[in-house]
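Every number here is computed from the coordinates shown, using simple stated rules; none is lab data. Everything quoted here is computed from the prediction, not taken from an experiment. Cβ atoms are built from the backbone, for glycine too; each structure is taken alone.
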Structure I
Amino acid sequence: MVKPEEARALLRDYTYALDAGRLSEWPMFFSEKGLYRITTRQNLEQGYPLSIMLCDNRNMLYDRVEATEKANIYEPHYYRHILSDSQPMESKDGALCARTSFICVRTMLDGSTILFTSGEYLDEVVREQGVVRFRSKTVVLDQSRIDTLIAIPL
């Protein structure tokens, strides 16, 4: 079973990789059949399956990285995540489940900075071949409108 401190270290390393622009590392934070989903609080509370971004395996995550790095056109920017402490939840199917509040600040190359989004991560963390990874990461945004497209995962 995954220990809470291992799950917290995974989340820390995950956000530092995104904040440092190391997008190519992103898929390896997930299990082979890992799920990554961005949705809104309203959709989650109403039980709607609608997603802003949805990848349901590591290959889809790699496709997302390639599209972001080679095909998508967007103004370059950086994220900075600020995380709350993680709250363990009831574990299921051998995964440690936790929720963590976050805010994400976006900084453009001209130096302008805004609070890009806030919300919470709902994570299921497992050990796969001795490595701690996300089996599922649902990013629940507090707001239903985003300033611009989400090019980089949260």
Structure II
Amino acid sequence: MSDILVVGYGNPGRRDDGVGHYVAERIEQLTGDVETLHCNVSTLMLHQLGPELAETIKDYDLVIFVDAHSGECAEGMRMVSVESAYCPSAFTHFMNPGSLLALVMSLYHRKPQAFIVSIRGYDFDFGTELSTETQKWADMAVEQILDMIVFQRGS
């Protein structure tokens, strides 16, 4: 039985920056029936990734990080594998997914498979609703993550 963690992060009070929370909440709602999935799916909703998350990540076979991007790429949604690689940050309370995986490997000698799902945000003003465009990409991300979970079930 696989253990899967979906980590949605960002600021849900800044509209599309909260898309990670939205996706993680939808996954939590849609995977509530663990008996039919034959895997354990957990979710976390955070404002940012910090080094303390390494202790949690070490216990999972697959970790899916979900966050917004602000147009640095033209894609509305992309999913890429995360490699374990330390990348220093000016902020000690923030880490990127690759650095977190490197920390897990260094401290716990574990290497969970990991992906980052990056969803384009269009509106980062104050508010809690997603923009129509981001909502569309977020729902597509939920479907792709559910497909990954079903695939893991068969592995």
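Comparing structures I, II by FRET efficiency 1/(1 + (r/R0)^6) of positions 128 and 144 (r between Cβ atoms, R0 = 41 Å, to 0.05), which one has the largest value? Before the final figure, lay out each step's value.
Numbers: I: 0.75; II: 0.95.
Ranking I, II on FRET efficiency 1/(1 + (r/R0)^6) of positions 128 and 144 (r between Cβ atoms, R0 = 41 Å, to 0.05), first place is II.
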* Which of I, II yields 32 for relative contact order in percent (Cα under 8 Å, 6 or more apart), as computed? -> II
* **Value -10500, calculated as helix-only ellipticity at 222 nm (-39500 (n - 2.57) for each DSSP H run of 4 or more, over all residues; to 500), assigned to which of I, II** => II
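Identify which of structures I, II gives the largest calculated value of distance in nm of label points 7 Å out along Cα→Cβ at positions 32 and 96. Kindly include the intermediate steps, with their values, before the conclusion.
On the way: I: 2.3; II: 3.7.
Going through I, II one by one, distance in nm of label points 7 Å out along Cα→Cβ at positions 32 and 96 is largest in II.
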* To do: Given a value of 0.15 for FRET efficiency 1/(1 + (r/R0)^6) of positions 48 and 112 (r between Cβ atoms, R0 = 25 Å, to 0.05), point me to the structure among I, II it was derived from.
  => I
